[in-house]
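J.: What follows is a set of structures for review.
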Structure I
Amino acid sequence: MKELVCEAFCASLEVVQVPAGYAVSTPYANADGDRLMLYFVRDERSRWRIEDDGTQVPWLEANGVDLSGTPRGEAFQELLDEYDAQYNKDSCTIYTPPLDEAELGAAAVRFVGLLLRLQDLALLNPQIVRNTFRADAIAALHHEFDASATVSEQSQLSPEIPGQEADVIIRTSASPPLAIFLGTQEERALQALVLKMEAEKYRGIDGIVVLLVERAKANPIRETTLSLSMARLDAVVSFRESKRDTMDRLRRLAGVKANAGLIQ
């Protein structure tokens, strides 16, 4: 078994000699889909250090992860300390202390572990979290309703109310259109409230307006706005914690028969 596992891993490695030492392409991928790269660099004393390709930290920062003295910066430094690595701000590279050649194997495994752990810092970024929720929620709504209703994204409840696009509109012949706003930020909840008031009080347009938040408590909507949404919108529902119940609720609001089993 050990030989089979070693063969599988080794077959996925690509090693290329470069002027400073060796470039190693691993079987693991960055969060952006590119393969993780390591560099084995030999110094004038014939000792080695392992470096990344200088893209890890810039990628994190490009995705809004602030590493300068924030909780994420502290988490970054803790990871470096845990894996006995350092960061060069000038070259943007993460690297190990000098190593003997006999230490390279174990050190390379640890270093890959560090690079993979660094990806978790990006998952803490609010924008990435919001984008993941949005993509998952829209995919779930299509999965749930495409066979029984017309599902449109970034759509208006009515041409008479321009500029208030819902994230998803679900239309059936059995019920007024269902406008779903995803609670990715405070503004989306406020826009849902404005649409509901405009349709109901000033335009006389039938429409069901729902705010779909990722989680009941941990979401970016202020408590006062969330309370107002619960009072004035047709529903405020949670996506992650009770997905099946939420989808059943939305189906009832849209006038579509239950579809148990699709979303668990």
Structure II
Amino acid sequence: MKSKVVAILETRTGAHLGELIARRGGIPMLAPALEEVPDVDPKAVAALLAQWRQSPFKIAIFQTGVGTRALFQACDAQGLTDDLLQRLRGCLVVVRGPKPVGELNARGVRIDIRAATPFTSETVLAALADTAVQGERIMVQRYGAANRGLRAALEARGASVEEIATYRWALPADIQPLTELLDALARGAVDAVVFTSAIQIHNLYQVAENHGRALDLAGQLARVIVGSVGPVCSKALRERGVTPSFEANPPKLGPLVTALDQALSAHH
């Protein structure tokens, strides 16, 4: 990927991803596409625990590391952590991926079920396929947006689902790097764009729409290598009419960079 310009929309690990690309001779172009804004309502957390005592959840699903940490921090601030830990001891604890595992391990929480790679809602549902949920209550730690698919599938099986918000996804306060990326795509000055979450695609399109440039975006992306970290990301791209050039397998940064290197080498 020597001297190839690679746009990175990742926020939290964007700098690290940029380093991995630079080490292989690429030129990283950082254009963070989302900001994780804390969105924990202390009253909602306290109400959730009060409700949990009266009407226990059979299953607790943790979807993200940052959200799991935020939930525990909200409990810490209110002196409710021991209560939360006690409730978790009495239910089936399910994790979507490796990141919540670290947070739960740090709190000494037993993990009963781990979703398989590529850590999607579908693999969470597959992991719960043999667990009876009819008439049961399920708590879901929400990530940056409501997981309608997961909720609908569990409710279709007769469960009652309660989501607890811990943070939300928003556009970054500074969208200048994203507008510069749109300019670079229009000029043909980008060789590859790497997407590591579906919300990055949504936000890039939102900025493009705000600047009256959304209609050209799919065509501009079709002219470059488009990397996707996994199936959820790829689905979001296809919904916008963009076919990913490759999808990382497994859905991690290392395989993503390796696949990117191979795609850029094959492309030129």
Structure III
Amino acid sequence: MFEPDHAPNAAQTDRSPATPIIAVRRLNLWYGTKQALKDVSFNVFPSDILAFIGPSGCGKTTALKCLNRMHDDIRGVEITGQILMEGVNIYGPEIDPPVHRRHFGWVAQKPNPFVSSVYDNIAYGARIHGIIQGRSAMDDHVEHCLRRAELWDEVKDKRHKAMGTERSGGQQQRLCIARALSTEPDILLMDEPTGSIDPIATEHVEYLMLQLGKDHAVIVITHSMMQARRVADRVAYFHLGELKELGATEDIFTRAQTPEAQQFIAGRMG
């Protein structure tokens, strides 16, 4: 159940001349009697990479999943506050959740390609949503997505026959990124996308984040402070369900204001 709360308590450090794609205001979430998010407020801007950092279990993934309504079918979840996308309440009665989710591409920690060919992994979402019509147009679309994920040269000769699940771990994750791009999302949600791949594959994915951040909003959860510093424009620090601090990456890493963020970044907590 989502109950709107119109109090405009935005994070005071979350300022930008750009108009936000998403404005989260005083977001609270409970799993039954356990409160997982407490008065969380932040903005999502175009062409911006926002990193969520903080100890495990502090609400990062819960907040991420609120944006594309992935909690809808979980029993016992109660949500209050507001999430506005281009000024419209995403939990309003006029919103069709599957249509809303098309604005988002999701990349999980563990690569999870479909048990089908590389080509069909990419074509599936575009096909079921009616985004691409005709075989020739689909061929071009699949190639475009694979090129954007820096995977085309490695799979172009076997994309129709090779199974997505038969690729290396790093290739599988880039395939999942290409699949996320196939529905032409505005925002990419990445939940520890390098958490289960090797350092070379991690370098590939970080490069992709930087490239995709030029024309997408990207929100990435990471437990690597160095990764957040390398790729993010802004950093949000979560602690026990609260968004304690949000600001430009260098400001957070060199001039964090809250004791919790200071201790976490220094490696003394989390």
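Bear in mind these aren't lab numbers, they're just calculated from the coordinates by the rules spelled out. Keep in mind the model is a prediction, meaning the values are calculated, not measured. Cβ atoms are built from the backbone, for glycine too; each structure is taken alone.
J.: Consider the structures I, II, III: one of them gives -0.29, -0.46, -0.78, -1.16 for log10 I(q)/I(0) by the Debye sum over Cα atoms at q = 0.07, 0.09, 0.12, 0.16 Å⁻¹ as calculated from the coordinates. Say which.
T.: The correct label is II.
J.: One of I, II, III was used to compute relative contact order in percent (Cα under 8 Å, 6 or more apart), and the answer was 27. Which one was it?
T.: III
J.: Of the structures labelled I, II, III, one was used to calculate FRET efficiency 1/(1 + (r/R0)^6) of positions 85 and 133 (r between Cβ atoms, R0 = 25 Å, to 0.05), giving 0.20. Name it.
T.: Going label by label, the one that fits is I.
J.: Consider the structures I, II, III: one of them gives 3.4 for distance in nm of label points 7 Å out along Cα→Cβ at positions 53 and 197 as calculated from the coordinates. Say which.
T.: Source structure: II.
J.: Match the computed value -12500 of helix-only ellipticity at 222 nm (-39500 (n - 2.57) for each DSSP H run of 4 or more, over all residues; to 500) to one of the structures I, II, III, and report its label.
T.: Attributed to the structure labelled I.
J.: Also, I was wondering about something else. Given structures I, II, III, which gives the highest value for FRET efficiency 1/(1 + (r/R0)^6) of positions 149 and 245 (r between Cβ atoms, R0 = 25 Å, to 0.05)?
T.: Greatest value across I, II, III: structure I.
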